[in-house]
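Trainee: I've put the structures underneath this note.
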Structure I
Amino acid sequence: MVHSCCVVDCTARWGPDKKFFRIPSEKDSEKRKKWLRAIRRLNLDAPKKDWIPVASDRVCEAHFVHGVPNRDPQHPDYVPHIKMGYYGSQNLKAKEKAIQRYFESL
């Protein structure tokens, strides 16, 4: 199966030099909610209902400062947040400052 990124306006497709990450499962409901809130997809079949990802939905490395999600809830890469397909998600300088503050707090 060919993977493509589920983030709005992202055209990334699977390739040998591309990394993709699954949306957290319902077992980790808090992290999953944060990811879905960041992705902000619409349910085109039922606009009044939330979008529900399927098992094959993935987010590519382009949406994380370091290219991979982090397990620490305080780390800026805990949730994808770069180039998320909506205004305000493009500010990479602010994200880099958040990373710097995170490492200074350790």
Structure II
Amino acid sequence: MTDLGASEPQLVSGRWRRVSDSECARRYPAELTIGPGSRYLGTRSPDQGLPVWDVGTARMPDGSTLVMSTSSDELVSYRVEVVDGRFTITAPDGCVVTFERQA
């Protein structure tokens, strides 16, 4: 049996704010909370439509991959880098999005 706790996204657990503002980055939530049990909640800004990440699951099968369930219930793998209170994902379409940890 697989140890699901081994893939919990501990490196990116917590509250985050999107700092990237490119057109493609605005498809992602303005704020993101990744909690225990690999669950996440994305919060959109008032002028934003449905974000790619709304509510779902987050996993890190290794230190450089973040797997998120999307608003369409698809599981998508992103390259992720975590440095100095920020994490940056690179989406399969090449979009780069950075989030900053919130207190």
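Trainee: Tell me which structure, out of I, II, gives -7000 once helix-only ellipticity at 222 nm (-39500 (n - 2.57) for each DSSP H run of 4 or more, over all residues; to 500) is calculated.
Mentor: Traced to structure I.
Trainee: For Cα Rg over 2.2 N^0.38 Å, which structure out of I, II has the highest calculated value?
Mentor: Answer by largest value of Cα Rg over 2.2 N^0.38 Å: I.
Trainee: Mean count of other Cβ atoms within 10 Å over residues 49-56 was computed and gave 10.9; which structure, I, II, did it come from?
Mentor: Label of the source structure: I.
Here, each number is a calculation from the coordinates, and none is a lab measurement. Since the structure is predicted, the reported quantities are computational estimates derived from the model, not experimental observations. Cβ atoms are built from the backbone, for glycine too; each structure is taken alone.
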